[in-house]
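Take a look at the structures below.
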Structure P
Amino acid sequence: TAGEELVFWTGWQGGTASAMEAAVRRLDLQRLLDLEVRRLSAGQRRRLALARLLSSPRPLWLLDEPLSPLDAQWRAKALEIMAGHLTGGGLILAAVHDPLPLATLALEILP
């Protein structure tokens with residue numbers, strides 16, 4: 001289930017139960033925790049992945065298209081979370097097709 005996955009990854013990565021509970025609330029995942037991960041939409045899976053990041057803080061986040069499966073409401077929330085990580089001294093390395101609406105340094109790989 002989504003809850004079992006979150007508990008596993010939080011423990012594996014040295015996170016805390018209180019951080020996990022806060023992430024679940026912040027990302028409104030309470031009603032999804034009993035569902036099998038394969039039954040979640042792409043956006044719900046992305047929110048679960050963000051909860052894993054918040055449950056086990058790391059200074060560097062590696063993200064692949066972090067906003068792509070999210071609707072407008074959750075894009076705004078994800079950007080708020082990412083901005084908070086950057087403001088707190090964290091770094092984000094993100095592969096994106098469209099620029100993120102955050103203060104960024106871009107690395108463009110040309111052929």
Structure Q
Amino acid sequence: MTVAPASPGFSTTVEALRLREWQLGPGRPTLVMDQFSADDFNVVVDDRADVHVSSKDGRFYLGWFPLGRPGTDGEGWKIAVTGTAKVRGYQVSFDTETPAEIVAATVARVLETARRV
């Protein structure tokens with residue numbers, strides 16, 4: 001019996017299907033919080049130890065809820081950017097167990113897109 005050689009893309013496909021080890025668990029929230037300076041952002045820690053960060057102009061908000069945001073099912077992070085009269089804003093939520101590295105990367109990208117007016 002003769003077996004045809006695998007196509008060049010076959011080994012790449014097999015590699016893509018292999019099991020991987022994924023990062024799990026909340027990690028270190030300081031990776032997210034260390035991106036904010038007191039010059040540009042207000043930080044408030046409330047009585048539940050939830051952390052709220054807002055830009056000085058009030059258009060950006062980040063909330064960290066280590067025990068889950070009240071009234072939600074396990075929401076641990078909330079990012080919101082307020083829109084304008086012509087363009088709607090947006091919001092993104094992450095679970096309490098989302099790795100902080102993923103939230104930090106998202107926050108970094110949001111902050112990179114901001115420009116002073």
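When distance in nm of label points 7 Å out along Cα→Cβ at positions 18 and 90 is worked out for each of P, Q, structure Q gives the greatest result.
State the single structure among P, Q that was used to calculate helix-only ellipticity at 222 nm (-39500 (n - 2.57) for each DSSP H run of 4 or more, over all residues; to 500), giving -14500. Answer by label: P. With relative contact order in percent (Cα under 8 Å, 6 or more apart) coming out at 26, pick the structure among P, Q it was computed from. The correct label is P.
For mean projected area of the Cα convex hull in nm², the highest value in the series P, Q is held by structure Q.
Values in this text are rule-based calculations from the coordinates and carry no lab data. Since this is a predicted model, take the numbers as computed values, not measurements. Cβ atoms are built from the backbone, for glycine too; each structure is taken alone.
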